[in-house]
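Nothing in this text is a laboratory measurement; each read-out follows from the coordinates by a stated rule. Since the structure is predicted, the reported quantities are computational estimates derived from the model, not experimental observations. Cβ atoms are built from the backbone, for glycine too; each structure is taken alone.
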Structure P
Amino acid sequence: MPSALPRDWGAAPCLDLINSRWSDHLGSGQFYDRLPEPRFRRAFLKRWNYRVGDPDDAAGRARLVSLRGLVRDLLERYAAGRPLTRSMHRRLDSEINRAPVALHLARASEGYALTVGRSGGAWDVVTADVATSAARLIAEGASVKVCANPDCSWMFMDETRSRSRRWCNVSVCGSLVNVRRHRAARHD
């Protein structure tokens with residue numbers, strides 16, 4: 001059984017949520033899910049500065065599971081260069097707007113600062129922010145990819161200048177696929 005915490009965290013909350021459920025990169029066909037793990041939920045919430053009263057709240061977990069399915073579908077479609085369906089667009093807009101954005105003017109050491117936050121229930125803030133992170137990746141034209149290892153479901157942002165990154169982790173999936181390809185070529 002894999003660790004409750006990932007070795008590599010994503011560049012956006014939506015990617016960390018998506019990658020909390022993944023397929024075995026070795027090709028066993030098994031799927032793993034970190035979301036039921038309290039240690040993962042606490043680390044995810046802490047990493048993105050989300051505050052909820054009870055990280056083990058069953059309704060909150062169920063909302064994360066549902067949102068994870070939506071943002072994976074959205075970003076897989078986006079990564080493949082296909083437009084979002086109307087239904088996806090409506091669902092994403094609904095999630096984004098669960099917790100309205102709130103602006104606050106506060107005194108700062110250099111005068112005043114305008115801070116942006118969200119108002120609403122704690123889990124509404126979490127799901128709205130995660131959904132917004134997915135929308136932001138799409139709106140900004142981020143290079144979001146699914147690992148090129150056909151047995152891996154990990155999603156990542158390709159931040160290389162040439163946008164040529166293929167693997168979630170070159171030393172894991174990249175090496176594995178290259179070794180398999182080399183062995184197959186030797187047997188032909």
Structure Q
Amino acid sequence: MSAASSRIPITVEQYEHFEGYPGLRDELIYGRIAMSPPPKPLHQQIAQNIDRLLNALSETTPYIARQATSIKFPALNSMPAPDVFIVRRDDWLKACRDDVYLDVAPILVVEVISPANRKSRVEQKIGIYRSSGVQEVWIVHPKKRTVRVCTESDEKLYTADDSIALTALTGTIQLSDVFRLE
């Protein structure tokens with residue numbers, strides 16, 4: 001199934017009341033609802049690996065890694081749901097206490113590519129993240145076993161044999177651990 005989009009732009013406020021369609025995931029991208037099928041097991045495994053690795057590195061920091069929660073970017077009329085992201089722990093806990101969506105830019109966002117992801121949609125999301133102050137965006141290709149790291153000033157492609165030094169956290173992640181199937 002290919003991803004589908006709404007034709008009439010809507011606001012973040014309107015989107016917050018959107019009930020979605022059973023069996024599909026949705027996000028608001030520049031005022032348009034983008035829908036896709038749920039991720040397959042490989043996608044889920046890679047996202048879980050990244051979440052686990054990032055949480056291990058963030059334990060003694062003011063940051064926390066989380067998965068698949070929508071983040072509001074009202075200025076861009078967008079509300080994407082990255083596969084994994086790192087945000088300040090205090091911001092996460094405040095959103096939990098207030099039972100609201102996050103409305104702050106994470107320091108790192110990870111998007112795991114699935115067959116339903118169109119290249120144009122991925123590039124749109126990178127644009128949203130960069131415009132909103134996200135310091136680092138990872139685009140993970142499970143089948144190619146690569147990670148494209150986009151920062152404000154640079155872009156680099158890593159393979160499964162490489163490691164990535166995190167700019168926001170102290171430490172590195174071995175990409176062989178990202179692509180490990182358990």
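So the values come out like this:
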| read-out | value |
| --- | --- |
| Test item: Rg/Rh (Cα atoms, Kirkwood Rh) calculated as 0.94, pick one of P, Q | Q |
| Comparison of P, Q - label where distance in nm of label points 7 Å out along Cα→Cβ at positions 103 and 135 is highest | Q |
| If relative contact order in percent (Cα under 8 Å, 6 or more apart) is computed and equals 18, the structure in P, Q | Q |
| Given 0.10 for FRET efficiency 1/(1 + (r/R0)^6) of positions 31 and 159 (r between Cβ atoms, R0 = 25 Å, to 0.05), calculated: source structure among P, Q | Q |
| Value -8000, calculated as helix-only ellipticity at 222 nm (-39500 (n - 2.57) for each DSSP H run of 4 or more, over all residues; to 500), assigned to which of P, Q | Q |
| Which of P, Q yields 0.90 [FRET efficiency 1/(1 + (r/R0)^6) of positions 79 and 119 (r between Cβ atoms, R0 = 30 Å, to 0.05), calculated] | Q |
| Mean count of other Cβ atoms within 10 Å over residues 47-54 from the coordinates reads 12.5; which among P, Q | P |
